[in-house]
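Asks: The structures come next, written out as structure tokens.
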Structure 1
Amino acid sequence: MSNKYSQSKICNKCGHEDSRENSKCVAAFESTRMWESPCPICQSIEIENAGWELPDLDEEIMLLWCDDESLYLSDQDEDILMAEEMNIDLLFNFLDNDNIKPSKRAVILSALCVLVFDNTSDEEEDLDINPEIAIKVIHGLKGRISIFASMDTDYIMDYIKEVVYPQLGLSLRSM
């Protein structure tokens, strides 16, 4: 895998397209990949982000993210961004670390619930659903059920709780 992640932008005034490469740790976080330099052709600061590559979540990125309240993988829906099958063990490892800030652990807990939600089908044939993922995460969460009482679960959306909590044996009244 590459150590550089490409990013591009287009000037809204003159149409010039610019690109650059970021390191993994710059590309991972929304605030560090912000690109505010003016267009080299017309000096306009009105741009459109054309695209960027994001690195896979790993221990290094998680450690930086957990240690700094100002870092976000995304300003919105960080839990959804983290909710990938390949991240399950990493998420559980960081959820289990009591030294991680409670606000970051709440996002991690929500990401695990998103994984269950995304892999629980209410339709007969949904090819994007993998029930084995939901079963694996439910099993891991059941072994950590006390975490739901000890942590702020407000970050977990109600529609996700409605699907996930019954599978965990948790009451929806605690929402």
Structure 2
Amino acid sequence: MGQPIIDLSNSNNWRLAWEKLTIAQRVVTDMERYYPIRTIEMPVQLESPIFAVLVENQQAAQTWRFAGNMTQSIQTGILGFGTNDVELAEPKKLWLNRVCIHIFPKITSTFSLKFDVPHWFEEASITVWEYLGDYGDTTEELIKKVRDENLTRIEQKIDDISTYGGN
């Protein structure tokens, strides 16, 4: 597969798909401690394989860079639970306080995301934007160009053959 051709700089090509602030639950007997934040499942389905993610933590130390992992989740119907039941490929690393663009292979019409933040996070704010602009593939475009050019030439040859001999 070739490289996608996309216009990332046009703000009209992006839409806010989902955002959520998750705060760790405090241990009732010791308010200094908290339970780690569980896997955060995005309840929204994305259609575009191109999207951006921002993970923020207002309580983060200045030295923190890592913000956890993200996995693509799809529904296969294998397990019959009616939810996104299969994680596709390897988890992608997320970076704290940085908008990162991700491009997944287009193998399904919709998918969702799951986020695992580090166990030391007391809060995590996650924002996801979906790319809505046109995107193509240089390989697909090259195939189309070659097909269109050759198709015209082949059709002309067929026309020449069909009229050969006075018919």
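Asks: Looking just at mean count of other Cβ atoms within 10 Å over residues 58-65, which of the labels 1, 2 belongs to the structure with the highest value?
Replies: Top value of mean count of other Cβ atoms within 10 Å over residues 58-65 goes to structure 1.
Asks: One of 1, 2 was used to compute Cα Rg over 2.2 N^0.38 Å, and the answer was 1.22. Which one was it?
Replies: Answer for the origin of the read-out: 1.
Asks: Assign the value -5500, calculated as helix-only ellipticity at 222 nm (-39500 (n - 2.57) for each DSSP H run of 4 or more, over all residues; to 500), to the correct structure from 1, 2.
Replies: 2
Asks: For which of the structures 1, 2 does the calculation of mean count of other Cβ atoms within 10 Å over residues 106-113 return 24.6?
Replies: The read-out comes from structure 1.
Asks: For which of the structures 1, 2 does the calculation of mean count of other Cβ atoms within 10 Å over residues 66-73 return 14.1?
Replies: Values: 1: 14.1; 2: 20.0.
Here the read-out was taken from 1.
Asks: Kindly point out which one of 1, 2 the value 50 was derived from, the read-out being percent of Cα pairs over 16 Å apart, for residues 42-113 alone.
Replies: Answer for the origin of the read-out: 1.
Asks: If relative contact order in percent (Cα under 8 Å, 6 or more apart) is computed to be 16, which of 1, 2 is the source?
Replies: So the calculation was done on 1.
Readers should treat all values here as calculations from the given coordinates under stated rules, not as data from a laboratory. Quantities reported herein were computed from a predicted structural model and do not represent experimental measurements. Cβ atoms are built from the backbone, for glycine too; each structure is taken alone.
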